[in-house]
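Please treat every number below as a calculation from the coordinates, not as lab data. The structure presented is a predicted model; accordingly, all values stated were derived computationally and were not measured. Cβ atoms are built from the backbone, for glycine too; each structure is taken alone.
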Structure 1
Amino acid sequence: MKAKSGDFVLPGDLLGVSEEFVPSEGAYDDNGYIKAMVVGTVSLDDKNKRIHVLPQTGTPPVLNKNTTIIGQILEVRGQRALVKIHFIKDNPRKLVASFVGGIHVSQADKGYLAKLTDAFHIGDLIEARITKVVGLDNIDLKTSHKDLGVLKAMCTRCRHFMKQTGKNEVTCPNCDNKEKRKISVNYQV
């Protein structure tokens, strides 16, 4: 089945194949098959060979490049931190599915960062910007701007929320543990 401009589609509906089109906003490539990511109307750009889905008004928000999200660190391993994306900043609607993104060490902070654990730990609430979305399970994030980073840090010893005590330092009011973080200018106590 090949979708035509103006067709109404649901998430997961087949739009075409990757030999014919490149997925754009609202669409993704699933092993060579281009599918709809949102409820909406198909729009074909025959000149540039792009296919995208215009979201239906009132539909849940869509994750796009340069969208700012709020999430929680699930895992910090080697050069990548995994983030559970909870919602899009300044958007009251919930996401349609559970999304996980990743922050590479090079996208965590400006300049050199020796260890990713100097920026994030499991449980930290963060604000990040999407740099790339490929399908439903490949979302790249960055926190290198000053308004991005950790909004609330959790102590690795006692799991209490920590207070900011320096530019990139937090201290636990419960056990006096000091740790490094990539702190956002919007850090909350």
Structure 2
Amino acid sequence: MKNAILLHGTGGSDTDYFWFEDTKTYLESKGYIVWWPLLPNTEHPKLAETAAFVKTNLPAIDEETIIIGHSSACPLILHLMQFFKVKVKQVILVSGYYEPISDESNNMLPDSFNWEEIKKHAKEIILINSDNDPWGCDDKQARPAAEKLGAKFLLAKDQGPMGSGTFSQPYREFPLLKSLL
């Protein structure tokens, strides 16, 4: 079964959220069934609550599954991957962070990541971060994580958070992301 999981970051939604709608439409045109939920407590997410929600509601995943996350969904996805029973096709993490950047962000980080276990559960992992994310979800966050994961790192030069209402960056389309799918 070809399915895709789209998980938004802090302040996100399951409707009209930057490049998510365009990505969903693109994946559906390729025959994917897309799950794009509204995650709980979106303005102040907490790892335990959000992970429990995803575990409870996650559609069946298999070797054809693609998982895409933005911002605070990135550490959530890595945390969940530690417990997968299958190896998914692809995981793409956009503007993620993997070390503390603020007290609020710490709520979505586990105590630690089991990098070796995470690597076992995806055929391909790609991290995309910019060099000028105003919240600190930048290439300095992603490069060490990509190295630990043996993942591909892509620098999106001068692209900020790749979607932000606060910084008036609508980012309705994401051609780089589509080219990777």
When FRET efficiency 1/(1 + (r/R0)^6) of positions 20 and 92 (r between Cβ atoms, R0 = 30 Å, to 0.05) is calculated for structures 1, 2, the one with the largest value is 2
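Out of 1, 2, choose the structure whose coordinates give helix-only ellipticity at 222 nm (-39500 (n - 2.57) for each DSSP H run of 4 or more, over all residues; to 500) equal to 0 when calculated.
On the way: 1: 0; 2: -8000.
Source structure: 1.
Among the shown structures 1, 2, from which was the value 20, 19, 17 of semi-axes √(5λ) of the Cα gyration tensor in Å calculated?
Values: 1: 38, 16, 12; 2: 20, 19, 17.
That value comes from structure 2.
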The highest value of distance in nm of label points 7 Å out along Cα→Cβ at positions 12 and 124 among the shown structures 1, 2 is in 1
Value 33, 19, 10, calculated as Cα extents along the principal axes in Å, for residues 4-51 alone from one of 1, 2, is from structure 2
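Work out relative contact order in percent (Cα under 8 Å, 6 or more apart) for each of structures 1, 2, then name the structure with the largest result. Walk me through the intermediate numbers first.
On the way: 1: 15; 2: 21.
Result for relative contact order in percent (Cα under 8 Å, 6 or more apart) over 1, 2: largest is 2.
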